[in-house]
Structure I
Amino acid sequence: MERSARRAEHENGVATSASADVDYFHNHDGDDEKREKDKAETEEEASIERIFESKEVPSWQSQLTMRAFVVSFFLGVMFTFIVMKLNLTTGIIPSLNVSAGLLGFFFVKTWTKFLEKSGLLRQPFTRQENTVIQTCVVATSGIAFSGYPDLENYKNHLGAEVHKHISESEEAHVFTLVNCNPTLGWMIGFLFVVSFLGLFSVVPLRKIMIIDYKLIYPSGTATAHLINSFHTPQGAKLAKKQVRSLGKFFSFSFLWGFFQWFFTAGDGCGFANFPSFGLKAYENKFYFDFSATYVGVGMICPYLINVSLLVGAILSWGIMWPLIHEKRGHWYSAELKSTSLHGLQGYRVFIGIAMILGDGLYNFVKVLGHTLFGLYRQLQNKDPGSVLPVGGRSLTTNASVSYDDQRRTQLFLKDEIPTCFAVVGYVGIAIISAATLPHIFHQLKWYYIVVIYVIAPTLAFCNAYGCGLTDWSLASTYGKLAIFTIGAWAGANHGGVLAGLAACGVMMNIVSTASDLMQDFKTGYMTLASPRSMFVSQVIGTAMGCVISPCVFWLFYKAFDDLGIPGTQYPAPYGLVYRNMSILGVEGFSALPKHCLTLCYVFFIGAVVINAIRDVVGKEKAKFIPIPMAMAIPFYIGSYFAIDMFVGSMILFVWSKINKAKADAFGPAVASGLICGDGIWTLPSSILALAGVNPPICMKFLSRKTNTKVDTFLTS
């Protein structure tokens with residue numbers, strides 16, 4: 001996401017510098033004719049819409065093509081597998097907008113070229129249709145993220161397998177719920193009644209956000225620049241080369257995943273458990289696990305994120321956990337299971353949660369402050385005399401408004417989405433949801449839901465506005481607030497843990513979808529895609545996601561028996577975090593082991609202080625200060641994925657030093673290929689597991705001493 005923001009700033013900077021040149025000529029004496037000529041040439045060079053001036057903009061109905069939604073469906077399935085795998089392994093999800101836009105362009109462009117040669121092409125492929133595909137795909141896979149707490153938290157809380165691994169104190173919360181394992185019926189139903197509210201909550205504000213306040217929405221802006229570039233002759237050639245690179249590394253990653261599968265016949269087997277730095281380091285989760293996915297993620301994520309993860313891994317698994325492990329028998333019982341939250345696992349989870357909460361609270365206050373200050377400044381500086389084009393009304397001549405903005409604003413306001421439609425839609429779905437959800441989760445009372453839906457539009461607006469300023473969505477933070485408030489309100493004796501988790505899922509769906517929709521409106525604004533086509537595409541993509549995400553999750557759930565258990569292939573770390581936040585909100589600090597609360601205070605305050613220092617020293621120096629949120633993730637997962645991502649960032653760094661232009665052009669495509677290939681391999685591996693086809697070989701690494709014992713046992 002930060003990469004997208006930097007790209008947007010760079011490309012916007014071209015227009016900014018061009019405007020500065022124009023002002024320079026305007027304010028100095030000289031030849032008027034030369035000045036006007038230079039001004040016109042500069043504006044011409046900076047204008048995107050003049051390139052597409054000769055092309056007719058299709059109606060909003062024509063932008064919604066059957067081929068667009070067919071491509072969106074297949075890409076949506078692929079990206080849902082990828083997002084679900086990332087969620088179930090580490091919870092780190094890179095921006096997939098570039099991949100969605102690129103692959104959407106490639107598939108439809110290939111199809112239209114084939115039809116054109118056959119003489120059957122009726123409608124050419126436009127950038128508006130490309131935007132519809134990108135919006136639909138991201139909306140579909142986005143449910144796997146925003147709906148993930150709904151799916152994984154309940155599995156983690158209710159699943160019979162996970163129930164075997166919880167402590168006695170936690171069992172009090174689930175004694176009536178043990179048999180409520182996930183089924184497709186309630187998961188799909190739950191997502192359908194909660195996932196559409198966010199779309200209606202901010203629709204009436206799109207003109208204020210995009211036109212009046214001119215919010216940047218860096219990811220949406222960068223995606224629009226990308227799509228616009230695809231549909232120029234030079235951009236189409238580059239896109240073809242990028243897709244070729246993506247295809248090569250997709251094939252490599254898929255085949256590498258297939259090859260690794262043969263050596264994973266048992267627990268702790270295979271390349272994923274290769275003790276790269278020795279067995280002692282392996283015991284403390286320090287090893288390279290040969291994951292193409294996280295090497296690719298490391299190539300996409302900013303260097304600072306990758307370094308922060310590595311610093312957090314060294315601090316926790318290299319220093320803290322070995323020291324606390326030495327205190328077993330004093331700080332906690334030496335007889336506790338390794339998965340017990342009253343033992344070492346409790347320190348790992350709750351200290352990590354403290355850092356996440358400290359970072360989240362600081363950024364929540366900061367973004368909220370930016371939001372309120374920005375609103376105040378906008379209201380103070382609002383020009384009552386400014387005229388914006390509405391519908392087909394002609395534009396007033398305004399020297400300060402560029403040709404691009406004039407054309408985009410006119411078309412953006414042409415296809416109105418009635419406010420009454422949004423209000424009726426929100427209220428109607430809220431009533432259905434409030435009546436339905438208590439039948440799915442009895443602990444979530446109707447009045448809890450009503451309170452959430454009354455507050456949610458305000459929080460959705462704050463999140464969408466803050467995302468427009470900073471490109472930072474705080475959906476998970478709002479979800480955590482719902483966990484604590486609803487969980488504490490319900491109480492331990494009335495299913496407070498599950499009520500908090502369900503409320504978290506509802507809140508996250510609303511605020512996350514709202515900010516995603518506003519990002520898409522920004523992309524549509526810059527590609528001349530109609531707001532109506534954007535909204536319809538988002539609705540269709542969300543509906544697809546409500547079916548696809550539970551099906552993909554159910555496939556994982558049925559194929560892998562150890563899903564959600566710490567230390568396994570799919571530990572579902574954020575499911576563990578959210579569940580324990582809910583327990584903490586209901587039980588209070590009595591759930592923590594000895595001295596854990598003190599350490600939590602220290603790391604909570606430390607996260608706030610580090611963030612404050614980062615803001616005080618400025619952007620240049622902040623590049624060398626780690627991010628607490630990223631540091632916290634390895635605390636309870638391990639160091640292996642941080643090493644993978646660091647390797648990915650080093651590959652990109654060396655590539656940039658050798659050939660920066662090529663690295664910038666093809667780096668995201670190569671990374672996407674690595675992520676997609678390994679992610680898609682989970683589909684055949686899940687099918688093989690369901691069919692009872694097991695890997696034939698177990699490749700395991702033993703110390704010399706253990707190996708001698710094994711040899712002695714086998715020969716005796």
Structure II
Amino acid sequence: MIINKIKLENIRSYVNQEINFPEGNVLLAGNIGSGKSTILFSIEFALFGLLKGDLTGSSLLRNGTKKGFVELSLNVEDKEITIKRVLKRGSKSVSQDSGSVIVNGEETLLSPIEIKQFVLDTISYPKEFLTQTKSLIYRYTVYTPQEEMKQILFSNNELRLDILRRIFGIDKYKKVKENSKLFLSKVKGRKAELLIRVENLQKEQEEKKSLESNILELNKEKEGLDLKINNLVKEINVIKQEISEKEELSNKLKELKNQENIIELKISNKNSEVERNKLNKERLIKEVEVLKNEVTVNEESKDFSLEIKTIDDKISVLNSEVQEISNKIQDIRTKKLASQGIVEKINTMDFCPLCKQNVIHDHKKSINSEENNKILELDNELKELESKNLVLNNEQEENKNKLSEIRELKSKYDVLNLKKVNLEDKNKQLNFIKVEEEKSIKEISVFNSEKEVIMNNIKLIPESNVDEVKSKLENLNSQEKEIQLNKARVETDISAKLSNIERLKESIEDKIKVKKDISKLEEIHFLVNEHFLSLVENMEKSIMLKIYADFSSLFQKWFGFLINNEDIQVSLERDFTPIIEQNGFIIEYQDLSGGEKTATALAYRLALNQVINNVVGVIKTKDLIILDEPTDGFSEEQIDRIRDVLKELNMKQIIIVSHEPKVESFVDNVIRLEKREHITNIL
């Protein structure tokens with residue numbers, strides 16, 4: 001991985017600045033506080049995002065701004081990649097917003113965690129770093145803040161060893177051992193649980209054997225009961241057949257007696273019917289005689305309908321004529337009243353109501369004469385009409401009286417006709433009763449013959465002792481029922497015992513299976529405890545020994561580069577604690593001079609860098625290292641040795657942060673930073 005450039009907007013002291021990084025040795029030069037570390041933190045932020053407790057949004061976003069971003073361009077295996085991360089200020093805190101990744105010109109919008117996933121995949125860092133707050137491999141290979149390497153040297157042995165385990169990925173062996181011990185604990189716990197489940201195995205096996213023996217005895221008892229039941233059933237069937245035959249005869253006798261009763265009832269009914277017919281016949285004969293006297297049988301019936309219709313039509317015509325004359329009379333009377341009104345009015349009129357002139361006497365006389373003539377004519381016409389009306393009314397009354405007489409006569413004829421019909425009906429009834437009487441007498445004779453036959457058949461059927469046989473059957477049924485109850489008790493006992501045997505069988509099979517599971521658990525426990533843990537521990541020791549040997553050798557090498565003094569020697573303990581000897585005496589790290597402390601920390605860091613790059617061979621950050629103030633406290637001679645260190649490292653890109661002017665002569669390119677009025681610019 002090679003860094004090409006970084007663009008910062010509203011990041012700490014940077015308002016809007018783009019910084020290009022060429023390959024080779026690059027120096028970030030500037031006074032303390034000029035913004036050198038901001039660039040390093042921004043590179044880390046672009047790659048991994050915010051780091052809880054170590055790299056926060058509020059520490060990066062420029063004060064007083066709402067939004068900012070870091071855009072990092074780099075090359076990884078011939079791919080041009082640009083990563084953009086965005087910070088935004090909320091009401092309470094600064095957080096990451098969605099960013100983007102550009103690969104060979106193709107942009108993809110991603111969430112912060114998706115960007116981190118992309119980076120880890122691109123530079124082949126372990127995926128477990130996705131959820132961790134700090135990327136240890138990056139911090140101890142590419143960029144270690146100035147004080148952090150000294151911190152690892154000051155840490156207690158266990159903490160240092162734990163950090164190194166995580167860096168080299170060897171902590172997985174520790175986790176495997178811890179998980180294995182936890183697994184063994186669970187295996188023991190599971191075995192203890194299973195042992196409790198198989199405690200009663202022998203007892204259940206003995207109980208099952210005892211139950212099987214009891215069932216054999218019960219089955220023998222059941223066979224004896226079945227034999228008794230079969231014998232009783234045969235005897236019961238014989239008696240049932242006998243009862244069936246006797247009951248059949250008894251039922252036949254009952255049926256004959258029922259038939260006898262039915263015949264007697266029929267005879268009784270027919271006798272009653274004959275008696276009723278006799279009485280009805282006598283009554284009808286009397287009624288027929290009366291009707292014969294009232295009706296003249298030979299008299300022909302007369303139809304009055306035509307005569308009634310003719311008179312009705314004539315009355316209707318007369319009504320119309322009377323109505324017409326009445327209307328004319330009314331009309332004449334109206335005209336007469338009008339003429340009388342004119343005469344009366346003209347006699348009292350002196351002036352014409354229209355022309356307002358005097359009405360002369362001759363004119364009045366002329367009108368009176370004219371109107372009086374009209375009245376006279378109307379009176380004559382009225383008399384003539386009234387006379388005619390009187391004639392019509394008289395004629396109408398005569399026709400109504402005649403119609404009334406005809407209708408009365410018709411009513412009498414209708415009554416007579418009804419009596420004729422009634423007489424015919426009575427004669428028919430009388431004839432029917434005579435026929436029925438003869439028929440009933442014949443049927444009574446037939447019924448008496450049938451009754452005699454039935455009585456003879458009844459005498460032929462013997463008396464049966466069904467009750468005695470039924471009593472015997474009840475006794476046998478009672479015996480069978482008692483034996484069946486005993487059999488049911490035995491079968492219930494057998495069923496219960498079989499159920500218990502089945503339950504015990506399942507329990508025993510389960511316990512035998514559990515015993516096999518216990519054996520498997522014991523085998524697993526033995527394999528894990530005696531073999532697997534030893535194998536893991538040996539693998540861990542083997543890897544740690546290899547790392548230790550390489551680390552110790554490289555640590556001594558780099559320390560020799562930086563401290564060219566045979567009186568001071570360094571080595572590593574098995575827990576990677578640095579041992580510093582001076583003139584044969586072990587001295588503490590904190591007792592070293594400032595330059596010696598920096599040299600020790602730098603040698604440790606460079607050794608760690610090379611070992612990590614060798615052990616974690618797939619990572620793609622081997623070509624880049626960032627050295628933060630590597631000459632702090634160095635003498636002029638030690639600063640000169642940094643040149644040799646850079647040559648020995650032989651990396652494609654080395655970024656150095658230093659305020660030592662002499663370092664400028666060791667590098668290929670210098671990026672000068674200047675901060676004025678809280679804003680950093682590139683000179």
Ranking I, II by FRET efficiency 1/(1 + (r/R0)^6) of positions 256 and 304 (r between Cβ atoms, R0 = 35 Å, to 0.05), the structure that comes out highest: I
I have 96, 55, 55 for Cα extents along the principal axes in Å, calculated from one of the structures I, II. Which structure is it? I
Figure out for me which of the structures I, II the number 31 belongs to, where relative contact order in percent (Cα under 8 Å, 6 or more apart) was derived from the coordinates. I
Of structures I, II, which gives 43 when volume of the Cα convex hull per residue in Å³, for residues 480-519 alone is computed from the coordinates? I
Can you rank I, II by mean count of other Cβ atoms within 10 Å over residues 312-319 and just name the one with the largest value? I
I, II: which one has distance in nm of label points 7 Å out along Cα→Cβ at positions 96 and 560, as calculated, at 1.5? I
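Any read-out appearing in this document is the output of simple, stated calculations on the displayed coordinates, not a laboratory observation. Predicted model, so just to flag it, every value in this text is computed and none were measured. Cβ atoms are built from the backbone, for glycine too; each structure is taken alone.
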